[in-house]
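Engineer: Next come the structures, one after another.
Nothing in this text is a laboratory measurement; each read-out follows from the coordinates by a stated rule. Everything numeric here is computed off the predicted structure, so don't read it as measured data. Cβ atoms are built from the backbone, for glycine too; each structure is taken alone.
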Structure 1
Amino acid sequence: MLDHLPKAVSVYEVSPRDGLQNEAAQVATHAKVRLIEALAGAGCKRIEVTSFVSPKWVPQMADADQVCQMFERREGVTYSALVPNRRGLERAFAAGLDEVAVFLSASETHNRKNVNKTIAQTLRTFEDVIGPAVDGGLAVRGYVSTMWGCPYEGHVPPERGLTIAKELLDAGCYQVSLGDTIGVGTPVQTRDILDLFLADLPPEKVALHLHDTRGTALANVLVGLEMGVTTFDASVAGLGGCPYAPGAAGNLATEDLVYALDGMGIETGIDLDKLWQAGQVAEAVVGRELPGKVHRAGVRALPS
């Protein structure tokens with residue numbers, strides 16, 4: 001029954017950035033470094049370590065440069081950071097990262113609240129980021145948020161997101177990650193969105209960034225797998241949410257994703273026991289209980 005599913009997928013770990021950015025209490029730099037190193041030690045091969053944004057807008061990321069100086073690099077791991085503009089790109093170059101990500105929303109209102117620009121203005125800003133990044137040897141990934149719905153506008157036409165995604169890819173992004181920013185997506189809606197995108201784009205150009213606010217993230221992952229998507233964003237222990245999306249707490253927990261994929265015989269390259277331990281680090285870092293289901297229940301031996 002599962003023969004048509006991918007044999008392996010890539011997990012894009014976002015907890016050091018998307019997971020921590022909404023924390024009210026400042027997390028110590030050394031604690032962020034400890035989390036990054038625990039994730040790499042568990043076998044995570046793609047880790048978004050920070051965001052080079054203004055501390056005025058996201059105070060939690062004020063130590064981005066120091067974080068990048070402190071963590072130990074592992075061979076075979078891609079370390080990336082979010083960058084909003086040319087200044088952020090310059091900081092990413094100086095930090096010696098492998099990859100940067102640009103971000104905008106399919107919702108005009110959410111985009112204005114998130115980056116204080118219209119969608120059109122944001123895309124123009126990226127002209128100073130994507131091309132120069134690629135020319136400088138960095139891979140560039142794009143995020144399109146609120147694809148499944150906006151906290152301010154409600155329904156967002158997926159065609160709008162497809163237009164944005166194609167512009168990002170044409171500009172030089174190697175992949176676009178589609179975000180269910182407020183965690184409202186259902187499997188039928190996910191299939192409709194992917195039907196639209198995959199009619200125009202190869203599946204390797206599309207990733208899914210699913211929040212589990214209403215418990216539907218793994219169901220939407222399964223739809224993505226069945227349709228050929230092989231990259232999924234996740235955050236260890238379910239850490240995080242979007243500071244500009246009220247009620248959006250709850251990224252898909254990486255342990256929950258890896259547990260499900262392991263049970264389906266789909267390779268991730270991640271050691272689930274070590275990942276669970278990284279989740280304990282994340283919980284210690286923020287000083288509160290985190291919502292991931294495997295994180296809270298523990299890892300049991302899977303049937304062979």
Structure 2
Amino acid sequence: MSRLLLIAFDESDLNSCGGFATALGLPYDALLLSGNSTVGGEKIFQAGLTAIPTADTVAGLLAVFVHTYSHVAFVSSMRSKDLAARIAGILDAAMITDAIGIESPTTFLRPMVAGAVIATVDAEPPVFITFRPSNFAPAELTAGTVVPMGIEPAPGSKVVKASAKTAGRPDLSQAKIIVSGGKPLKDAATFETVLGGLADALGGAVGATRAAVDTGIAPNELQVGQTGKIVAPNLYIAAGISGSTQHMAGIKDSKVIVAINKDGDAPIFEVADIGIVADLFDVLPQLQAKLPGARS
């Protein structure tokens with residue numbers, strides 16, 4: 001019998017799975033590595049981990065647990081692709097990354113060549129899938145029976161240090177509003193003051209280009225694009241972003257794109273719904289000043 005298992009690193013991850021589970025149309029359970037959610041399918045297996053383990057320390061254990069499922073799915077991210085690939089390799093199973101559509105339980109759609117090509121991929125179960133939640137209509141997960149389970153990660157690599165500079169803002173992959181910037185922000189302090197201030201006023205998240213991350217202006221977890229996070233907010237404000245192919249691949253599903261750039265020939269204006277040819281250091285403070293609660 002075909003059955004889906006959703007594997008989530010935390011409750012935020014799990015809450016993004018409803019649309020995919022509904023679209024696939026199979027009975028499903030959930031395995032929650034960290035957290036205590038009571039929704040996630042007929043059974044919600046709670047691993048009860050206090051810290052997210054590295055993939056090499058739990059892949060073998062999870063391979064034993066998931067082998068009875070025809071489909072195993074994760075919200076698409078670098079860590080989920082790492083874990084899914086390891087388990088699929090152990091079980092000699094098929095793997096499909098970044099699924100954006102479902103034609104049948106064995107046929108999926110995924111982007112290639114930075115989104116320029118949409119491939120139709122067939123895979124016989126067992127199949128491991130990472131999917132982009134923004135491409136599936138939101139849906140509530142069903143409440144089920146909580147099943148506590150103990151997972152003791154095996155010896156292996158460990159996280160020495162983790163840092164996040166999101167200042168309590170929404171996660172990029174789930175944010176409805178994102179304010180992103182590139183190299184013109186110059187340094188980390190300017191990036192946080194100019195972009196962060198507007199993002200906070202809008203109740204949104206902050207994103208960055210790969211160039212901004214590579215030069216140390218923004219932390220890695222804020223990178224948006226083909227090699228970063230794929231986003232699909234209601235509003236995406238691109239400040240000082242020229243519009244590289246890899247960045248555009250990560251924002252093309254945004255409902256409204258507002259581009260602010262001094263270069264009127266920047267490629268981002270070709271896809272922007274609203275284009276402002278101006279200096280971001282002039283425009284962003286003016287926008288923030290017009291928002292409710294702004295100081296006069």
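Engineer: Using distance in nm of label points 7 Å out along Cα→Cβ at positions 128 and 208 for the comparison, can you identify which of 1, 2 gives the largest number?
Structural biologist: Answer by largest value of distance in nm of label points 7 Å out along Cα→Cβ at positions 128 and 208: 1.
Engineer: Assign the value -6000, calculated as helix-only ellipticity at 222 nm (-39500 (n - 2.57) for each DSSP H run of 4 or more, over all residues; to 500), to the correct structure from 1, 2.
Structural biologist: 2
Engineer: To continue, here is another question. Work out relative contact order in percent (Cα under 8 Å, 6 or more apart) for each of structures 1, 2, then name the structure with the largest result.
Structural biologist: Largest one: structure 1.
Engineer: Still on this structure, please answer the following. To test your reading of the models, identify which of 1, 2 gives 17.6, 52 for Rg and Dmax of the Cα atoms in Å when calculated.
Structural biologist: So the calculation was done on 1.
Engineer: Right, another one. Could you figure out which one of 1, 2 the value -0.58, -1.10 for log10 I(q)/I(0) by the Debye sum over Cα atoms at q = 0.14, 0.20 Å⁻¹, for residues 112-223 alone was computed from?
Structural biologist: 1
Engineer: Quick check on the output: 19, 14, 12 is semi-axes √(5λ) of the Cα gyration tensor in Å, for residues 216-287 alone, derived from one of 1, 2. Which one produced it?
Structural biologist: The read-out comes from structure 2.
Engineer: While we're looking at this one, here's another question. Can you tell which of 1, 2 yields 3.1 when distance in nm of label points 7 Å out along Cα→Cβ at positions 24 and 160 is derived from it?
Structural biologist: Derived from the structure labelled 1.
Engineer: Given a value of 1.06 for Cα Rg over 2.2 N^0.38 Å, for residues 48-199 alone, point me to the structure among 1, 2 it was derived from.
Structural biologist: 1
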